[in-house]
Structure 1
Amino acid sequence: MRQWSREQIEVANKVYHRHEAELYDERHPEIFASEAKRWSDYFEDWDKSRQGQTVILDIGAGTGFIYSLAESHLKPGDRFIASDLSPEMLEICRKRVKKQELLELLVAPADKLPLPDSSVDLVTVNSVLHHLPDPPAFLKEVIRVLKPGGRIVIMHEPNMSFAGSWIMRNIARLTSRLAMMIDKTDRGSAIKRDYSHIYQAVNDELLERQLIPSPLEPRQIQSMVDIHSPTAGGSYEELGFSLDYFLEHDLRDWKIIKFETYNFLGKLDPTTKSWRRVLNGMLKALMPNKGSSFSLVMQKPL
C-alpha cells in the first residue's frame, strides 16, 4: 500500500468527497453505467429469495446509488442504513429518497460502525473498498455486524490480477489510444474534470492539521484518496484486491456465492462500440479472472 497514515487518508477522503458531493454523479458516469444492471439483477434475485423483514447496510453509500436500485424492492418493516464518512454525500441521498420511512443515515467510518453485533442481513459495498485506510479492519466490522447467514456484496473494485499483469495493462493502454483514434464521438464526450479547488481544499485541511509539511501535488492527493487503486498515482501499480485477499482476512470459512471479473479493457467502457465488445469478450474467454474490476458475493456461516 502507498505510504500514507490512516488519519491522512480519512481526512483527505472526507474533504475530497465533501467538495465533490454535488458533482459526484455527473463526474462518475462510468460507475453508474457499468454497475446499475449488476446491482439491479442482484436485488431482483434477492427479492425472490429473501424471507421476512430485512436490514440492509450500504457502506460508503455516497449519494444513494445502491438505495436507488434497492428502493423498489423494499417493503414496510425493512430498514436501509446508508453509511458514509461524508455527511454532504448522505444529504444528497436523503433528498432523493421516496420511501423516507425506510432510510436511516449514518455518518461513520467503515470500520467503526455504531451498530449492534449480528444486526444486519445484507451489507452492500460499491466502489468503496479502494478508499479505505484499513480494509482488514473493515472486514472484521462486517463480520461483527452481519447476522449468521448474512451476505456481503462488493462491486466495482480494482482487481489485483489485472494490475499485476503486464499483458492486461498494455492491452488497456493500447485500446485506450485506439479508441481516441477511431471512436471520434468519444473525443468530446468526456466530462471535463477540474478538481483544482478540491485538491486545494484537501491541502488546506491537511496543512492546518499539520498532517503534511508542505502542499501535495494532485497525483499525490489522488493516490491518498484512492489508496488501493492501481492507477490513482498516475501509472499502473500492483494494487487492488484478489479473491485470496478476502479468504486470508477472516473470511476463509465463508461461502463464495459469486466471484466475477469484468471490464477487460481497463477504464475503457467495453459496451459502447462493437469492436470493444468483441475484444472484451475474447479477453474474458481467454483470461476470465483478469478483468480490471470484480464483484464478489459471500455468505457468513450459520
Structure 2
Amino acid sequence: MNRLKEYYKKALQNHFALGAFNFNNMESLQGIVNGCKKTNAPAIIAVSEGALSYIGDDFIIELAKGAKASFTHLFLHLDHGKSFEICKKAIDLGFDSVMIDGSSLKFGENIALTKMVCDYAHKFDVQVEGELGQLKGIEDNVYASDHHFTDPLQAKIFVERTGVDSLAVAIGTSHGAYKYQGEQTLRFDILQEIENLLPSFPLVLHGASTVDKELVDKFNSYGGKLEHAVGVPKDLLIEAIKNHNIVKINTDTDLRLAMTMQVRKVLSENPKEFDLRKYLGKGREEIERVVMDKNQNLLFSANKID
C-alpha cells in the first residue's frame, strides 16, 4: 500500500498535517529535505507543471531519488495537473501522488476527468488528489479572479463518483502573496459541513502560505517590492489541522519568498559577489529554517515518522 495513504490516516488520527512543499531547483529541494530530516517529519515534495517543464522530467526524477535516498519519508507529488495527459506522464515517471485540478470545469466534467485519472493511477498504487471549488489568486500556472467555495453536497458526490483519495477544498485560502483584502478568515462552517458528509476523509488546503510579516519586511528592506502582502494567519491553519480533517497543507509562496530574500540580502550586502553557491546556499538555509518552523509549530508533523 502507498505509504502516503497510511500517513494521511495517521494524520487524521493524531491531528497533524503533512507539508506539501513546492520546489523549483536543487537548492530549494535540499532546503526542504534538510528541514524535514532535522525535524524528523514526513513530507510531500511537490512539483507544479511549470516546475516540471522548467527542470525537466529526467532531472526531476533524479533529484527526487536523491532526496528520498537522503530521507525516505518523502513523497513526490504533481501539483495542479490540468489534464489526464500530464497526470499520466507523472504516474509513468514514478510519482507517488498526482493532483488533477479540474476545478475550472463544469461539475460533471470535473468528475469525469478526475475519475479517469483515478482509474489509471490506482493501477500503480498512486494516490490522487482532486479539487472542488476555486481559490482566488495566481501562482505558477494557476489563476482565478474570484473565490468559488466548495459545495459540501457536491463534495460528497464528487468523492463517491471519482474514487479520489483526497480532496482540495476552497474555504477562503488564496494562491500567491496577496491573499486577503480586508478580513482574514476561513469558512470553517463550510469545512464542517463537508466533514459531516465525508467523515474521516483526507482534506487538503492549497494557497496556505502564511507570508510572515518579518520575512516580507526583510525582503523589502533589500530592494523587494511586496507591499501589503498578507498570508493565512497561523491560528486559522492550526484550527483547521487540530479540529478538522486537513491532512495536507500546501506551501509555495513562503519558500519562494525565503530564498529570494536571502539572495537579495547577499547581493545587496556584497554587490561584487557572483558565486552562485554563496547566495543560493543562503537561500537553501532559509528554506530549511522555514520548513523546520512549519513542521514544528504549524503542521505538528515533527517526530511523526512511522
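Coordinate-derived values only; no laboratory data. Keep in mind it's a predicted model, so treat the numbers as computed, not measured. Cβ atoms are built from the backbone, for glycine too; each structure is taken alone.
Quick notes on this one:
- Here distance in nm of label points 7 Å out along Cα→Cβ at positions 17 and 225 is compared for structures 1, 2. The highest value is that of 2.
- Answer label among 1, 2 for the case where helix-only ellipticity at 222 nm (-39500 (n - 2.57) for each DSSP H run of 4 or more, over all residues; to 500), calculated from the coordinates, equals -13000: 1
- Answer label among 1, 2 for the case where log10 I(q)/I(0) by the Debye sum over Cα atoms at q = 0.07, 0.10, 0.11, 0.12 Å⁻¹, calculated from the coordinates, equals -0.24, -0.51, -0.62, -0.74: 2
- Source structure of the calculated read-out (Rg and Dmax of the Cα atoms in Å, for residues 57-128 alone, 11.2, 29) within 1, 2: 1.
- Taking distance in nm of label points 7 Å out along Cα→Cβ at positions 97 and 281 as the criterion, the highest value among 1, 2 goes to 1.
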